[in-house]
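Quick heads-up: structures coming right below.
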Structure P
Amino acid sequence: MPGIDATRPFVPVHIAVMTVSDTRGLAEDRSGDTLVALATEAGHLIVHRVIVKDDVDSILAELRRFVADPGVDVVLSTGGTGLTGRDVTPEAFHAVYEKEIPGFGELFRQLSYPLIGTSTIQSRATGGVANGTYLFALPGSTGACKDAWTGILVHQLDYRYRPCNFVEIMPRLREHLQPRK
């Protein structure tokens, strides 16, 4: 049965929070606030927090900066995952991924369906890995951020979670970048 194995130590991860918006500043960023609060409450460390314009090049620049930073384990973004012309977050994330985690978006929409019904089909939430860093793009609503955190990320970013979790495989995410012997 899945759950927390109390015999294992908690291992905090270093998280960058990125809000994608043309209209919000830090004072109005409720979704970013939500992610920071939930991650901090769980015991993780917020190492960066930025607001980025709804622009592929701007999002790419921040993603590449975070992926190159050995002090960032996880990037959580909020906003820009919808269907409108300005929603380009998934395109930027897909351009950076070395490996996509298709189950993240699938599970997010499955968890959202009982809460918002068929409206969940408009979400393009996505997850992946680049240079040993986990990347997750969430919708811009506080409810969606809470749902993704409480339904998926709080467990997968906890080393104690069994039968498996993202944290325990972090040391192996860069194996393909190492020369073969």
Structure Q
Amino acid sequence: MSAPNLSLSGVHHVAYRCKDAKETVEWYGKHLGMDFILAIAEDKVPSTGEPDPYMHVFLDAGNGNILAFFELPTQPDMGRDENTPIWVQHLAIKVSSMSDLLDYKVQLEAAGVEVLGPVNHTIFQSIYFFDPNGHRLELTVNTATDDMNNKLDSVKWEMLNEWAETKKAPKHAQWMHNTPTATEDSSAV
């Protein structure tokens, strides 16, 4: 299914809208340790030429990953897709260990940020919270074994094809739901 003789080399950046660029840069630096690496400001949109002043800020999310935001002062207040549940649209950022995940939770809560989790997803564990713009963020640590990854890889197409036909959750990976959840297993927290 890949394009012949073409190869992607990674995600350059992911961009979201923000209410206040300065507040956003400071919040991500304070709470997640992201460095502010670039600001671009224009009075016209480069791709269309339409007048629409903006501030475009870029933050280092680690390992060459860039998180960017646009502040658009002349546009209507930002909202969200009301037809999509709030838990669906989010940005998940990897951390290297369960200890780091728990340390982030403590740090965020100490700063007054409401945090949900950790939630045990069997192959990873996560905490969830919102940035000052209302964007849902997830910090996650991988907990999958090679065996788990192999099992999931072997059924991915069967699951997708069954879903495409039935729109009901296939049971090919039911084993993932037979493990204790974070609330049932205190060692997972």
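No value in this document is a laboratory result; all are computed from the given coordinates. A quick note: this is a predicted structure, and the numbers were derived from the prediction, not measured. Cβ atoms are built from the backbone, for glycine too; each structure is taken alone.
Of the structures labelled P, Q, which one yields 14.6 when mean projected area of the Cα convex hull in nm² is computed from its coordinates?
Comparing all candidates, it corresponds to Q.
Comparing P, Q, where is mean count of other Cβ atoms within 10 Å over residues 38-45 highest?
Checked P, Q; max of mean count of other Cβ atoms within 10 Å over residues 38-45 sits with P.
One of P, Q was used to compute mean count of other Cβ atoms within 10 Å over residues 46-53, and the result was 9.4. Which label is that? Provide the component values of the computation, followed by the final result.
Working: P: 16.9; Q: 9.4.
This value belongs to structure Q.
Computing relative contact order in percent (Cα under 8 Å, 6 or more apart) gives 27 for which of P, Q?
Numbers: P: 27; Q: 16.
Label of the source structure: P.
One of P, Q was used to calculate mean count of other Cβ atoms within 10 Å over residues 86-93, giving 12.5; which?
So the calculation was done on Q.
When Rg and Dmax of the Cα atoms in Å, for residues 78-157 alone is calculated, the result is 11.9, 35; to which of the structures P, Q does this value belong? Intermediate values should be presented prior to the final figure.
Numbers: P: 11.9, 35; Q: 14.7, 43.
It must be structure P, since only it matches.
Identify the structure, out of P, Q, from whose coordinates distance in nm of label points 7 Å out along Cα→Cβ at positions 6 and 142 was calculated to give 3.3.
This figure was derived from P.
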